[in-house]
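For reference, the structures are reproduced in the following blocks.
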Structure P
Amino acid sequence: MASPAFEEIADAFDFLDDWEDRYAHVIDLGKAMKPLPDSQKIPATKVRGCASQVWLVPEIEGQGQGAVFRFRGDSDAMIVRGLIAILTAMYSGRTVAEVLATDAHAELARLGLNEHLSAQRSNGLRAMIERIRILAEAARAA
C-alpha cells in the first residue's frame, strides 16, 4: 500500500549496505526539501512531542474520504528534515482514506529506522505520524 515515491526510498535503502549510508541518505532527502517560509513556522503548524523544532503544513484538495492529502514540513534538525521527506513520500498525493489506512510503522520498519533512531527521534517520528493522522481525520470529516 506504499506510494511509488516511498517505494523508491525503500529500494534505495535496500541498496545501501550499512546504516551510516542510510543515515546519510535520510539527511540528503532532507536537504533536497524546500524549506518552509518563516510565516508558516507558527504554533498552529508546530508538532508537539519532538525534541527538534518541527512544522507540518497540510494542503488538502477536496473534501471527505476522497480528498487528496498533501503536506509540507520543515525542521531545524537535518535528520528530522529527512524523516519529514520520507513521510512526505509516504503520504503526499494520496487520498485521506489511503492516508488513514496506511500502517506507517510497518512501512517505516521496512527501512530499519526503528533500530537506529534514538528514543527521542522515534518519539518525534511517532508525533509527526500522529499529527498527519489527525490532519487527515479532520479533512475526512470536513
Structure Q
Amino acid sequence: MTPVGQYRDSIQLSENALCVLEARYLRRDAQGKLCETPDQLFARVARAITHAELLLGNREQGARWEERFHTLLSSLDFLPNSLTLMNDGTPLGQLSACFVLPIEDGMESIFTTLREMALIQRSGGGTGFSLYQCRL
C-alpha cells in the first residue's frame, strides 16, 4: 500500500506531488519499500549539494548553507533537476541531465558512443551527439 499523505505534518505537498515523489524520487530499500520521506529527500540533497562548503570552508559555513538550501527545497521555492533529486547523496551521484557525446565516422567510434549513450540513458540522463568530426 502506498503511504501517500503520511508526510503532511512536515511538508505541505499535494496528493499528486506525493505520488510523483514516491514513484520517482524517494529512495527504496532492497525489497522495494519506501525508506525515505520527502523531508529526508530534501535533507539528503541539501547535505550533498553543500558538501563543497565543508571541503572549502568550515563546518559552521557548511551547516548554514545546508540549512538554507534545505529550507529552499522544503518550501518548494527551488527544486533542482530530476537527476539531482534522484541521485544526489547516493553512490551514483549523477546530477547532469544532458550529455553531448562526440562521434566519429567509423565503426569503433559509433559503437563506443552507442555504449556510452546506453549507460547514460540507463542512469536517467539524456544524450545528444556532436557530429563535428564526421565527414558528411
Structure R
Amino acid sequence: MMGRIGQRVREDSGLAYYAYSSLSLGLGPGSWEMIAGVNPRNIDQTIQLITEEVTRFVAEPVSEEELADSKSNFLGRMPLLLESNSGVAVSLLNMELFNLGMDYFLTYSDHVQAVTAEDILQASQKYLDPRRLGIAIAGP
C-alpha cells in the first residue's frame, strides 16, 4: 500500500500536504500507521478516504504494477541502507533480533521477488480489520 494513501488523499483529492502509510515492527505486535497532514476542515473526508483504501486493501489484491513498484522500492533501498556504518549496524542487529540468518543479504532479493499479490491479500485479511481502526488526531 506504499502509494495508495498518498495517491488517493493527496494527489487525487488534494486534501493533504502529505499522506502515507508506515509499518512499525518489533518482536511483538506492531502498528500500521496511515498518516496525513491536512487542514482541520478536511479531517473527516481524509479519514473516510483512508478507511476506504484500507477496506479495498483487504478486499482485493494489489495490482501487478503496485506489486512491481513495491518490490523495486524494497530492492532499491537495501544497498542504500548499507552505505553507512549505522545502516550496517542496524541491519546486523535486525538479522540477529529476527533470526534472519547470516545469508540474509544473499537471499533478500529472492524473498522479495517471491511475494505475490495473493500473499499480501491473505496477510492483510489476517492482520487488518478496517472496522477496528484506531484514529488519532493531533492539532487544533
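Read the figures in this text as sums done on the coordinates, not as results from a lab. Only a predicted model underlies this, so the values are computations on that prediction, with no experimental measurement involved. Cβ atoms are built from the backbone, for glycine too; each structure is taken alone.
Out of P, Q, R, which one gives 0.65 for FRET efficiency 1/(1 + (r/R0)^6) of positions 23 and 39 (r between Cβ atoms, R0 = 30 Å, to 0.05) as computed from the coordinates?
For FRET efficiency 1/(1 + (r/R0)^6) of positions 23 and 39 (r between Cβ atoms, R0 = 30 Å, to 0.05), the value 0.65 is produced by structure R.
In terms of relative contact order in percent (Cα under 8 Å, 6 or more apart), which of structures P, Q, R is highest?
When relative contact order in percent (Cα under 8 Å, 6 or more apart) is computed for each of P, Q, R, structure P gives the biggest number.
When distance in nm of label points 7 Å out along Cα→Cβ at positions 31 and 127 is computed for each of P, Q, R, which one produces 1.6?
The read-out was computed on structure R.
A value of 14.4, 44 was derived for Rg and Dmax of the Cα atoms in Å; which structure in P, Q, R was it taken from? Please list the in-between numbers first.
Values: P: 14.4, 44; Q: 18.9, 60; R: 17.0, 51.
Computed on structure P.
Starting from the value 16.0: which structure in P, Q, R was mean count of other Cβ atoms within 10 Å over residues 79-86 calculated from?
On the way: P: 23.4; Q: 16.0; R: 10.1.
Answer for the origin of the read-out: Q.
To test your reading of the models, identify which of P, Q, R gives 12.4 for Kirkwood radius over Cα pairs in Å, for residues 15-70 alone when calculated. Walk me through the numbers on the way to the answer.
Values: P: 14.2; Q: 12.4; R: 13.1.
So the calculation was done on Q.
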